[in-house]
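Alright, structures below, take your time with them.
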Structure P
Amino acid sequence: MERLRHDGVVVVGAGLAGLSAALSAAPARVLVLTDAPLSHGCSSAWAQGGVAAALGADDAPALHAADTVTAGAGLVVADVARLLAEDGPAAVRHLAALGAPFDRTPDGSFAQSLEAAHSRARVARVKGDQAGRAIMEAVVVAVLAARHIEVRTGAHLTGLLQGADGRVRGVVARIKGRSVEITARSVILATGGIGGLYAVTTTPAELQGEGLGLAAMAGAVIADPEFVQFHPTAIDIGRDPAPLATEALRGEGATLVNGDGERFMAAYHVDAEMAPRDVVARAIHAEREAGRGAFLDARAAVGAHFPDEFPAVFAACLGGGIDPRTQLIPVAPACHYHMGGIATDSDGRTSLPGLYAAGECASTGVHGANRLASNSLLEAAVFGARAGRAAAAAEAPVTGATEPVMAADLAPGDLQTLRQAMSRDAGVIRDAAGLQRLLDLIDQLEIAGGRSAPLVAARLVAACAMNRRESRGGHYRTDFPEHATAERTFVTLDQVTHPNLKFAAE
């Protein structure tokens, strides 16, 4: 195996969190490893709505933090939410300074959209639904110009290097077909979410929880893995991944109707179309299960303005044979965001020395049981930068022997079997029978093909969903539909693979 010594920080992943970490780690040397070309294979570039921040004269970070706490259904860490909201305006202005072309009002202020569960219009956007792509383009330019950063594409994470003391001292990656051990002062995992573990997802299918799974295999504490957010309005045209109809459409006045043309959301929540995402997702799921179907009607709200105001949605609809200016858009819930992840503090430190995490693969507690709309890009920028600074300041590890923590590959056919089972049994609606069926399948796949990182990530979701005998936020159990005590989940892989060990709670 080829070996490389990197005197600095290794960042795995090149979404907004990873690149923000790399930029903020200066002047430390940073090696960014990414499987896909820059701006590809990451959810950041696919984000449509924008970046939530208290930028308006009628807004304040305290209001943003309060909305974040409310949306999180009792599990948000209030101090972390306050930090995110307070750092938000500066983070947006920093992205604008890098060249992100946010929409502006005639007086030069940030144009902002209203999205579900926000008490103010506070989502800074780019051309309606182009925020993620435009922000990533600006950040990538900055990264390529930064002398302290080296980027290696075609690099797939396959393992972590760990010392006898448990400290993470580097990574193992498959780079253009060769296995390479890379030692480093510190490692930041910014590997994204778990959307690729679900048959219906709005995220890149490559995101299969590798960072989460490998961190768990190395012994890291994992927080809240059962909480998966399902976006209510994926465009249901049979594509994998499913295109997204941004929530901003409902903020502009688009409505949800069933096959009879009847608006149905008021029957499920007082806020109707602007209810929290988990409520809207379950309502759409219920309408579809009842055979009535679910559609987004943006004909009056957007109509002829679609090509200019929401070009990504317009193009996706046309590609599926739908003209949203004159036709209803069929929609379905889809895996969209993972609130859980590798447990970290507000500076990205995990329970393992030398290992940091940021973005969707991390869990700071800022999202609780249900992420507030458009907080994801903000989280990536704010906590990615904080993780980069902390990892760069870490002391160099004492030299010594390391052992690789390696994951097996998951066969393509087994991955497809897993994706179907995850959508069926760990999706919008869950119960004990389905979760046990899913856990049994994971056992079978692991016995046959070895312990892969995606299987570990799926096991964490399923086992903790089974253990949480209540419904809260993105986790809904038909056999336990009521709230119980509001406690976060903190768990290790040993605890979910040995039934006699109890899960930790905050």
Structure Q
Amino acid sequence: MRHTLGIDVGTFETKGVIADADGRIVAQAARPHRMLVPQPGWAEHRPDEDWWGDFVHVTRTMLAESRIDPRSIRAVAASAIGPCMLPVDAGGRALMNGVLYGVDTRAAREIEELNALAGADRILARCGNTLTSQSVGPKILWTRNQRPEVFARTATFMTSTSFLVMKLTGRRVIDHYTASNATPFYDVAALDWCFDLAPDVVRREQMPELMWSTEIAGHVTAAAAAETGLAEGTPVTCGTIDAAAEAVSVGVLEPGEMMMMYGSTIFIIMPTEGRVADSRLWHAPWLFPGRSAAMAGLATSGTLTHWFRDQFARDLDPETAFAALAEEAQASPPGARGLIVLPYFSGERTPIHDPDAKGVIFGLNLTHTRGDVYRAVIEGIALGTAHVIDTFREAGAPPRAIRAVGGGTKNALWAQATSDACQVTQSLCAKSIGASYGNAFLAALAVGDVKPDDIRRWNPVEGEIVPDPAVADLHAGRNRIFRDLYARTKTLMAQ
């Protein structure tokens, strides 16, 4: 038998899948971990425990439970939350906790410093992206400014995925899709590192080697085999960011096909014919040569529902709290009886790119219930998503098909509110496992066991979520208030 192994490290959980050549799942495993918030605006993981430790645990669990011969695994592909920033020394040791993606807003001053140095317009023209909390470049500069002793010992600035690949193979590599988030140190036209926009910040030798996602980066070393249970010599792909692997898992292949990932954050990817030059969205080379992608993401979505549960549903069993909250929210009508939530509890990424944005619960009165507020939280995430979808339309890149994926799709209230607020139909595939399953497919693609279109056979569409025409006018009005509410409070938020 031929198998491939896919691992994905998410914000709160690591998941693994072993699949056979026809896409059947042979084994699955998961392990939770925490996002550390040592101070407001920071978000971190422990690389040895949360990234590599989880990889080892999940892989060993699947091998033990499936009892397959590790030598039958043709290739391994990993993805992880990103873009992250992790300095490692010459021996491959992490020098600090991994700094997470756009939910970590610590480098706001460095964004200003780099924009002043290189010019925002020049950065956008060369790098395809403006500097935001999603950008890795300012976080590298933050390390130089705030942790000079760490910076002096740094041999390579890595991401979560490249750290895993290094632990498996000894190679220090990064895929082009992930590297494009290293603004202002990646040139999207040249598909190469660039350092002239901000000289004397980081050296070329401190950045990983660039590759495409399905290129074989190396092979499992003897040391990694002893830790993971994998066979020494197993091919390992370069890997990518979790959201890209998640898009692949639901068959997002062609321009105009959009993936909407419901997770700790909402993340959106749409392959495009060429670059969508709009500063409100992100741009990257896609996973394969000759393709581009436009991306967007909210800073808080699933994390916001977790916050609400932990702070306002302490009377409920944590294992069943979400189901109970959903039942309370269903008793509240669409529109949450006049409540509107700005879901900017960790600042916001697209389309406003505002690390100073704050969460707002607007319109409260003494008759509102917990169910009303929870419904408003869900609908606030949906209204933020509608703002993104409208931005794609305004940028001349409207989606022609949307595939929904991720744990949040099991929340019927959230999924329906999103279709209603965005006025779009979302397709659901047979398997909603997400990035780990996409990685298993990408591993099979890397060794020639499948062709790109085979993902539609691995994971066919089997359902859809259609917008309710009865609430179209309601949500159109709420979209206007949502955006006006932010515009009117933006300066107060910064203050």
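Values in this text are rule-based calculations from the coordinates and carry no lab data. Source: prediction; values computed, not measured. Cβ atoms are built from the backbone, for glycine too; each structure is taken alone.
Source structure of the calculated read-out (Rg and Dmax of the Cα atoms in Å, for residues 235-282 alone, 12.0, 38) within P, Q: Q. Among candidates P, Q, the computation of Cα extents along the principal axes in Å, for residues 227-354 alone that gave 56, 33, 26 used structure P.
Taking relative contact order in percent (Cα under 8 Å, 6 or more apart) from the coordinates of each of P, Q, which one would give 22? Going label by label, the one that fits is P.
Among candidates P, Q, the computation of mean count of other Cβ atoms within 10 Å over residues 11-18 that gave 23.2 used structure Q.
The value 13.0 for mean count of other Cβ atoms within 10 Å over residues 35-42 was derived from one model only; which of P, Q is it? It must be structure Q, since only it matches.
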